[in-house]
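Please treat every number below as a calculation from the coordinates, not as lab data. As the structure is a computational prediction, the values presented were derived from the model and not from experiment. Cβ atoms are built from the backbone, for glycine too; each structure is taken alone.
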Structure P
Amino acid sequence: MVEGRRTRWIAYGAAFAVLLAAVGILLVRRPWRKPPPFQVSYWYWQTPFTLDAKLAGQLREMGVRQLFVRAGTWSTDGKNIVLVAPQQYGKGCDAFPVHLVFNADSGVTRHFEDLDNAKVARQIADRIVARVDQARKAGVLVVGVQLDIDCPTRLLPKYADIVSRIRRDDPLLARKGGLQFSVTGLTSWLGSAGVTSLGRQLDFMVPQAYEGVTGRTVDDVRPVFDPDTLRRGLWQAESLPCPYWFGVPAYGHAFLFDDKGQLVSTYRGLEAQDALRHPKFQLEAAYPASRTGKRVELEKDWVGEELAEFRAVQPAADGRGLGYRLVYTLPSPELVARGLETVLHDRGPGCQGAVVYRVPEAGSSFTVPMESVLSRPKGRVPQVRVEAKLRSESDTLGAMEATEPGLPADVWIELTNTGDSATFVAPDAFVIDLQFDKPGFGDVRLRDFDAVQFLRDGVETSPARADKLRLSKGWFYPGETLKVGPIRLLDSVPFHAKIAWRARLPSGLKTTQGTLPEASVGGS
C-alpha cells in the first residue's frame with residue numbers, strides 16, 4: 001500500500017514538473033508583450049563583397065537595413081586559430097551597415113574541445129580587430145561582429161568562456177561601448193544550460209533553422225528546410241537571455257554518394273543545370289519534395305525545394321566514380337516565403353526578425369533570385385515571361401554553290417526571361433516550339449539550348465522533312481537571354497514562323513505558357 005502511494009506521488013510529481021515546464025515556457029514567452037517591428041537581413045557569403053545599384057536597391061525594397069558579411073574562415077592546426085579566405089571589398093561595400101561574420105571550418109569543430117580558451121580568445125580577438133580595421137579602410141560601416149562556430153551542445157560553456165574573454169580583453173569588442181557581438185546557433189542548442197551561459201555574453205544570437213538533418217545515405221536525403229524545426233525553435237529561443245534573430249534558408253546543396261549509396265561529401269564541382277548537360281551524368285529523378293524528402297503531388301505538401309538526383313554513367317579520369325550519385329537540393333521563392341512568414345507569425349517578443357542565407361549569385365540555381373523573393377510581399381506569384389528577338393539573312397554564297405535554284409536562309413533567335421521567376425530544373429524546364437509553314441531544315445546550332453527535336457505532325461522526323469523545331473533548356477532564370485542559331489532554312493520561299501513556349505515553375509507542378517508574335521523569315 002505504501003509502495004503504491006509512493007508510486008502515485010512520483011507520477012504526480014512528474015506530471016507537475018511537466019506542467020511547470022510548460023508554464024515556464026509560456027511565462028518566458030511573455031505573450032502580453034508585443035514583439036518589436038519585424039526586420040529582415042541577409043548573409044552575404046561570396047567574395048569579393050560588392051553591391052551594384054540594382055542589388056542594393058532590391059535589398060532596400062526588401063526592407064534590409066544591415067548585412068551580415070563573411071569576413072573570413074577560422075581554421076586550426078589543433079592548437080592555434082588562424083584566419084583563411086579573408087574577405088575582399090569592392091564597389092558598393094559602403095551601401096549598408098555591416099556585421100562581419102567569421103565562420104569556422106570542420107577542423108575547428110573537430111578540435112574545439114582541445115583548444116586552450118585563453119590562447120584562442122586572444123588569437124580570435126586580434127584577428128577580428130585586424131579585419132575590422134581592413135574593412136573600415138575600404139569604406140565599410142562596421143557595426144558588429146559575429147562568430148559562426150557550430151560546436152557540440154556539451155561544449156557551449158567552453159564557447160561562452162571564450163566569448164567572455166574576447167569581449168573582456170579588447171575595447172573594440174567590449175560589452176559596453178564596443179561593436180555589437182553575436183553568434184549563430186544551432187536549434188539543438190536551444191533549451192540547454194550551456195546556451196543560456198553563452199547568451200549572457202552576447203548582444204544577440206541567430207539560431208539557424210536549417211540543415212538539422214543530413215541524410216547519410218542516398219535514400220535519406222532531406223531538404224535544407226524543416227518548418228517544424230523552425231516553429232519549435234522559435235518557442236525555445238524565447239528562453240534565451242538575449243534578443244535573437246532567426247536564420248532562414250534561401251540556398252541549396254549538392255551531395256555526393258558512392259555506388260553503395262553512402263554519403264561521401266558535399267559537392268561543388270557542378271550546379272544542377274550543368275549536370276543536366278554533362279555527358280558523364282544521367283538524370284534519374286527531379287521532383288518537388290516534402291519536408292522528409294519524399295515526392296509530393298500537391299503544392300500544400302511541398303517544402304519549397306526541388307530534389308534532383310543524377311547517376312554517373314562514366315568514371316572520372318582516375319577510373320573511379322562509376323555509379324556514384326549526385327543529389328541536389330534546390331531552393332525556390334516559396335522556400336524563402338514560408339520561412340519568413342513562419343518567423344513573422346510564430347515569433348515571441350524576443351525575436352527581432354529573420355536573417356536569410358544568402359544573398360543570391362546571378363545565374364546560380366543554388367540561390368533564389370531577389371526578383372523572385374520581392375514578388376511575394378507584393379502578393380504576386382513569381383512568373384516566367386518571355387520576349388524574343390529574331391533576325392534572318394539569305395545565304396548568297398550557299399545559293400551559288402547549290403545544285404538547285406533558291407536562296408537558303410539562316411535564322412538567329414534570342415529569348416529573354418523578363419519575368420521574376422526561374423524555372424524548375426529538368427530537361428523540359430523550358431521548351432520553345434517554332435512552327436514553320438514549309439518543311440526543310442539544315443544544321444541547327446544550339447548554343448544556349450540543351451537539345452533539339454525535328455517534328456512533323458507531332459512525330460520526330462529528319463531535318464529535311466520537318467516543319468517544326470522543338471528546343472529545350474534545363475533551366476531559365478530571370479534576366480537570362482538564351483540564344484540559338486544559325487538555324488538553316490533550305491527553301492527559298494519565305495517562311496512564316498509561329499512561336500510558342502512553355503515553362504515549368506519552381507515547384508515543377510505548375511506550367512506557364514505563351515505565344516510570341518508570328519515572324520516571317522527567309523526568302524529569295
Structure Q
Amino acid sequence: MPADIPRPWWQGGVLYQVYVRSFADSNGDGTGDIAGVIDHLDHLEWLGVDGIWLSPVTRSPNADWGYDVSDYIAVADELGTNGELDALIAAAGRRSIRILLDLVPNHTSVAHPWFVDSRSSRSSVHRDWYVWADGTPEGSPPNNWISSFGGPAWTLDEGTGQYYLHNHLAEQPDLNWWNEEVRQTFDDIMVTWFDRGVSGFRIDVCNMVVKDALLRDNPPATDADSFTEQMFGQRWLYNCGRPELHDVLRRWRSLADRFPGRVLIGETPDEDIDVLAAYYGRGSDELHLAFDFPFINAPLDADALRQIVAGVERAFPPGAWPVWTGSNHDMSRLATRWAQGDPAKTRVALAMLLTLRGTPVLYQGDEIGLEDIEVPPERFRDPLGVRYWPAYAGRDAMRTPMHWRDVEGGGFTDPGVEPWLPFGDLAACNVEDQRRDPSSMLHFVRSLIALRRTSSDLAFGGYRALDSPVGSWCWSRGERTVVCLTLTDSACSFEDLTGTVLLCSDRTRDGEVLDGGLRLGGWQAAVLERHRG
C-alpha cells in the first residue's frame with residue numbers, strides 16, 4: 001500500500017480478546033459481565049490496545065457458553081443489557097478503543113425461535129432455514145459426518161421424522177446457507193450492530209458455514225490429513241471448507257465495506273496455509289483477517305515458526321494482512337502451551353506476537369503471563385470436559401477468571417463470592433502487583449505495544465527473515481528495525497548488527513548501543529533500530 005494512503009486502524013493496532021464471563025463481575029454474582037468490562041477500560045487504555053473482541057454476549061441457553069445463540073440482537077440477561085453494550089461502545093470509543101463482537105453464523109440454539117418453528121412441521125416457514133434430511137432406508141443418519149463433540153452430526157427429530165444437522169452439539173443445529181433468506185437475515189444482523197457502533201466481527205467457525213448441497217459422505221482420513229481429521233477418522237471435505245463459502249465471504253466483505261473502519265476476522269481452523277490464504281480472496285474482497293491455526297498449533301521453536309511465517313509471506317495475495325495469536329478461549333494459554341510456565345519463554349512469545357508483520361491478538365491475561373488454571377472435574381462447565389473426562393479435561397482451564405489483585409475475590413468478584421470458575425495463584429500473577437513493578441511482564445507488554453504505536457516499521461513495515469544462529473530467529477521490519485529471538489536455552493550471537501536496543505526482554509539492556517553484533521542469552525528477545533548510514 002502506498003505510504004500516502006491511510007492504513008486501516010486494525011493493521012497497525014493491537015486487538016485484545018475479552019472472555020466476558022471471566023473478565024470482571026460488576027454485580028457480585030460470580031460471572032463477568034459487560035459492566036465489568038466498562039469498569040476495567042482504564043487498564044486496556046493504559047495497556048494500549050486498539051480494539052476489544054468480546055466473546056459472545058447475545059442471548060443463549062449456554063449449552064456451549066454463548067455459541068448456541070437464541071437471539072442475535074439481544075444481550076444475554078446474565079451479561080447485561082443492550083443499553084450497557086451501547087455504553088461500553090461509547091466509553092471505549094472515548095478512549096479510541098473499538099468493540100468487536102463474536103458472530104455465530106454456522107448454527108443457532110435449539111431454543112432460537114427460528115429452529116422452534118423449523119422443527120414444528122415439514123412445511124413450517126423456517127423449515128428450510130436449517131439442514132434437514134431423511135435417514136437411510138436402514139434407519140441410519142443421512143451421511144457419515146461426525147460432530148466435533150463426538151458421535152454423529154445428525155439427530156432424529158421424532159416429531160417430523162427427519163434428521164437435523166449439527167456439526168457441534170445437538171443443541172446447536174446448523175443453518176442452511178443455501179437459503180437466501182438466511183443470508184439476508186445475517187446481512188440485517190450485521191447492519192444492526194454496525195449501526196450501533198460495533199467495529200467488526202470475529203466470525204465463529206467461518207470455514208464451516210456452507211455445506212455440500214448433496215450431503216455426500218466424507219472420505220476416510222489419510223496420513224496426509226490433519227491431526228483432527230485423523231482423530232475423527234474422516235477428511236472434512238463436504239461439511240467444511242466448501243468453495244461456495246467464498247460467495248458468502250465476498251457478500252459479507254461488500255457489506256462491511258459500506259461502513260468505514262469495520263473489520264471481519266474469521267475463525268479459520270485450517271492447517272494448510274494455501275487454504276488459509278484463500279479466505280482473503282484477491283486480498284481485498286473477502287475476510288480482512290483470517291486466524292492462522294498452523295501458527296498457534298506450532299511449538300515455540302525457531303525453525304517451525306519461521307517456516308510458517310515464510311509460508312504466509314509466500315502464499316498470501318497482495319493486500320492480505322496476517323493476524324497472529326498465541327492464546328484464546330479454546331486453546332491453552334501461551335504461558336502454558338508455549339512457555340510451560342517459564343516467564344522468559346513467555347516474554348519471547350509475546351515479543352514475537354507483537355513484532356511480526358500483521359495484527360496481534362492478545363487473550364486476556366496474556367499481558368501478565370497468566371497460565372492455564374487446573375479446574376477440578378466437579379466444577380467443569382465446558383460440555384467437552386463434562387463429556388470426555390478423564391480422557392480430556394475440556395477448555396475450562398483457559399477460561400478461568402482474570403487475576404486483577406491478590407485479594408479475596410481476585411478483584412474479579414466480591415469477597416466471599418464463588419466465581420463461576422476457580423482462580424489460580426493470585427499472589428503469583430495479578431495485574432495490580434505487576435503494575436507496580438516496572439520490570440514485570442505487564443510493563444514489558446505495554447512497552448512493546450507502545451513501540452508498535454511509535455514505529456511505522458513495526459506497525460506496517462514488511463517482513464524479511466535474516467540469517468541467525470541455530471535455535472534463534474531474526475527478521476527485519478521495514479527500513480530500520482530488526483527483531484532477534486533466542487528460542488533455546490543457549491546464548492546466541494547475532495553478527496554484523498549495529499544500532500540501538502529499543503527494547504529487550506532483559507529490560508536492563510534497553511537503550512544499549514551496539515557496534516558489530518548482539519549477544520542474547522537463552523530465551524531472550526530484543527528489538528533494535530539500525531543506525532543510518
query = One of P, Q was used to calculate percent of Cα pairs over 37 Å apart, giving 43; which?
reply = P
inquiry  = To test your reading of the models, identify which of P, Q gives 15.9 for Kirkwood radius over Cα pairs in Å, for residues 85-196 alone when calculated.
reply    = Q
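From which structure (P, Q) was FRET efficiency 1/(1 + (r/R0)^6) of positions 189 and 461 (r between Cβ atoms, R0 = 30 Å, to 0.05) calculated, if the value obtained is 0.25?
Details: P: 0.00; Q: 0.25.
Among P, Q, the structure yielding 0.25 for FRET efficiency 1/(1 + (r/R0)^6) of positions 189 and 461 (r between Cβ atoms, R0 = 30 Å, to 0.05) is Q.
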Read-out mean count of other Cβ atoms within 10 Å over residues 109-116, computed value 19.8, structure in P, Q = Q
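Given a computed value of 32, 22, 16 for semi-axes √(5λ) of the Cα gyration tensor in Å, for residues 45-284 alone, which structure among P, Q does it belong to? Working shown, then result.
On the way: P: 30, 24, 19; Q: 32, 22, 16.
The read-out comes from structure Q.
Where does the value 3, 12, 16, 17, 16, 13, 9, 6, 4, 3, 1, 1, 0 come from, among P, Q, when P(r) over Cα pairs in 5 Å bins from 0, in percent, for residues 53-148 alone is the thing being computed? Please list the in-between numbers first.
Values: P: 3, 13, 22, 20, 16, 11, 8, 5, 2, 0; Q: 3, 12, 16, 17, 16, 13, 9, 6, 4, 3, 1, 1, 0.
Matching structure: Q.
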